[in-house]
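Laboratory data are not the source of any read-out in this text; all were calculated from the coordinates shown. Model, not experiment: these values are computed from the prediction. Cβ atoms are built from the backbone, for glycine too; each structure is taken alone.
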Structure P
Amino acid sequence: MNPFDDYLLRHLYGGNAPAALLAFMQAVTVIGEGWIILAFVPVLFWSRPRRLAAYLISTLLTTGALVFTVKLIIRRLRPYQAVPWVRALVSDPPTDFSCPSGHSAGSFALAVFVLTVVARGDGRSARAVLLASVLVVLALLVAISRVFLGVHYPSDILAGALLGCGIGFGGGELYLASLRRDLEAAKAARKERDSAHQV
């Protein structure tokens, strides 16, 4: 274990934490579970946000696929499997490889996707800004909870966060680009109609 991971793991691991804090972290870490994607599936059947949901789901699926691939390449054991003084503080500890953190990657991909759409799009409503801010805070808490619970090293969540931020930003940009293409196509069609009426 490198000095960075050793130092932060010793300070963030919750082996002797109060029961209330442990319960809170266990609840937070559930937010980062992969099944959170299912919450967006019903949106595909609503007309207006269908495209947003499709791009977001694609972004999260891409994140999951890359996390899975990188885990198989790095093949790092989890802290509770390799560090004598760490135990998993969850009822059903994960047994796949440790780096990068899928919870961290997925949470940050979601947060940065929404943040990109809000910051670079035209819909900067107070509600949208609040949602993006909440998602960023939740992503940070989810990432920290993984170290707290002894199932990831700090470098795992850092790698996951960077991966998720990159994919989330890319997904948000692709979504906005699709909106711009539609807008330009609509303008071109309107211009053609106007020209035809003038003739």
Structure Q
Amino acid sequence: MVIKDIFVNFLDSRTKKILFFCICVFIVLIIVHPFILRLSGRFLIYDTDFESADIAIVLSGAGGSRVKKAVDIYKKNKVPGLLMTGGPIFLSSYSEYMSEYAQHLGVPSKDIMIETMSFSTKDNAVNSFEKISDMDLESVVIVTSKFHTRRSYEVFTKVFGNSDIKIYIAGADDNIDYDNWWKSHDMIERIFIEWAKYIWYKVFILSG
């Protein structure tokens, strides 16, 4: 128990240092020039062109915009099916709600799979890989919010690294003005939190 407490305190300390560093960096950026702020926001976006993929993996969150994006991809015949990934909530799961919404938007249930045990981006990647590992797929497209695309792509690339599956990524609209994001409290919060998570993942998840 003592060792656990020391470890938790260590993580808390490292987390505080990372957050403090992020705050200092953004204060400097605000003082320096909006051009750098635009670059720092747009850095989080990573998009890949693709003609088709064997399945779209849709990450939970964003109030339905990710599902809408995935359904749009499906209706353009770029993928034959969707995999919804998201953990438990109340008496159901995010992925089940996402599946229901996709069906409401016109996707038949037979073309939808669900994964119900994910609580993080890493979980999304690990559990999705387990779900599709025996399906003999050649490619997947990850669907998430634009601000979440770079971290998601890097995490999925690492998790799928030992397979031959090609990874694409598509960003759903996230209502962030990347040319002026620092002028809105809501946009500042999302960009700042994503940068903190990106640095955390780089240090503790992606570096191993």
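Check the numbers for distance in nm of label points 7 Å out along Cα→Cβ at positions 22 and 118 across P, Q and tell me which is largest.
Details: P: 3.4; Q: 2.0.
Biggest value here belongs to P.
If helix-only ellipticity at 222 nm (-39500 (n - 2.57) for each DSSP H run of 4 or more, over all residues; to 500) comes out at -24000 when worked out from the coordinates, which of P, Q was used?
Numbers: P: -24000; Q: -16500.
Corresponding structure: P.
Assuming 0.45 is FRET efficiency 1/(1 + (r/R0)^6) of positions 126 and 190 (r between Cβ atoms, R0 = 30 Å, to 0.05) as calculated from a single structure, say which of P, Q it is. Each step should come with its number before you reach the end.
Working: P: 0.45; Q: 0.80.
Computing FRET efficiency 1/(1 + (r/R0)^6) of positions 126 and 190 (r between Cβ atoms, R0 = 30 Å, to 0.05) on every structure in P, Q gives 0.45 only for P.
A value of 31 was derived for relative contact order in percent (Cα under 8 Å, 6 or more apart); which structure in P, Q was it taken from? Intermediate values should be presented prior to the final figure.
Values: P: 31; Q: 25.
Only one of P, Q returns 31 for relative contact order in percent (Cα under 8 Å, 6 or more apart), namely P.
Here distance in nm of label points 7 Å out along Cα→Cβ at positions 102 and 134 has been calculated and equals 2.6, so which of P, Q was it run on? Before the final figure, lay out the partial values.
Details: P: 2.6; Q: 2.0.
It was calculated from structure P.
When you work out Kirkwood radius over Cα pairs in Å, for residues 86-173 alone for each of the structures P, Q, which one comes out largest? Write down the numbers at each step before the final one.
Values: P: 13.4; Q: 13.8.
Result for Kirkwood radius over Cα pairs in Å, for residues 86-173 alone over P, Q: largest is Q.
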